[in-house]
Structure P
Amino acid sequence: MQSNLASSLNDLGRFEEALILRREAYSGTLRLKGEEHRETLMEANRYAALLGEGGRLKEAKKLLRKTTPVARRVLGEGHQFTLFMRQNYANTLYINPSATLDDLREAVTTVEDVERIARRVLGGSHPDVAIYEASLQKARAALAARETPDA
């Protein structure tokens, strides 16, 4: 219920209210089901995505850095949701205007790995693979733009 309400509030331009509901949904699920439960991981990812949408990339990065390894361990490297969380983490790195070169390199490496695993597990024609390919192009472009010295 809170998740749907948070999405609706965010759609209506009520970001702060949506953020509070997402945080409560994540905290409540974490408290009730524990950090390794799939629903907790899903709520963490939803909360991180909303943080990212609101420009709170440092907070999103911190949350995903904490929860993504749990998803990798519990769900497995090739699980569709693990791949999605890792791609979301990489996004928080490469869309950040103050990202370091190391952040951008980590984003590229992460999405390369995600795309490779998705292609192997889901098949090259799966729609998620196209999403990961597009994300990889954006991450590489962000890295290239930062590595290129100003003229």
Structure Q
Amino acid sequence: MAEGVFRRHVADAGLAEQITVKSAGTHDYHIGDAPDARAQKTAADRGYDISKQRARQVIRRDFAEYDYILAMDEVNRKYLARLCPPENAHKLKLFMEFAGDAAAREVPDPYHGAPSDFEYALDLVEAASTGLLDHIRAQMRKP
């Protein structure tokens, strides 16, 4: 959901040519699969089409290629930290660090939960996406 939401924020801001948005999992469980049907429905209900996205696993090259490596939770951040070359460690953050005053520090995985868990995860993703885009815009304005 995070990729689809942030991609939409970027497009709506007219920055799709300047900002690349990709997501990847830390494990190979679902490589090539579309997002969970419940995630697709929750996202679609709010106007986000994530149906064409396909899962991939993070690779070492991602740490050099991208400016931000954002984990949804601390377990995945720690896993990514073990893969991350020291020179790219500054890129690794929790996604919710960009959510401003949000009470949550992590985006919980709704996979084993109820539809309301997907709604809550999407609420958090939207908040963090707004903050991340604001942060990137501020960085783009710096000389």
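Using distance in nm of label points 7 Å out along Cα→Cβ at positions 19 and 51 for the comparison, can you identify which of P, Q gives the largest number? Of structures P, Q, the maximum of distance in nm of label points 7 Å out along Cα→Cβ at positions 19 and 51 occurs in Q.
Which of the displayed structures (P, Q) returns the greatest value of relative contact order in percent (Cα under 8 Å, 6 or more apart) on calculation?
Values: P: 15; Q: 25.
Structure Q gives the largest value of relative contact order in percent (Cα under 8 Å, 6 or more apart) among P, Q.
Look at Cα Rg over 2.2 N^0.38 Å for each of P, Q: the largest one is in P.
Can you say which of P, Q returns -27000 when helix-only ellipticity at 222 nm (-39500 (n - 2.57) for each DSSP H run of 4 or more, over all residues; to 500) is computed?
Values: P: -27000; Q: -14000.
It must be structure P, since only it matches.
Laboratory data are not the source of any read-out in this text; all were calculated from the coordinates shown. Just so you know, these numbers come straight off a predicted model, no measurement behind them. Cβ atoms are built from the backbone, for glycine too; each structure is taken alone.
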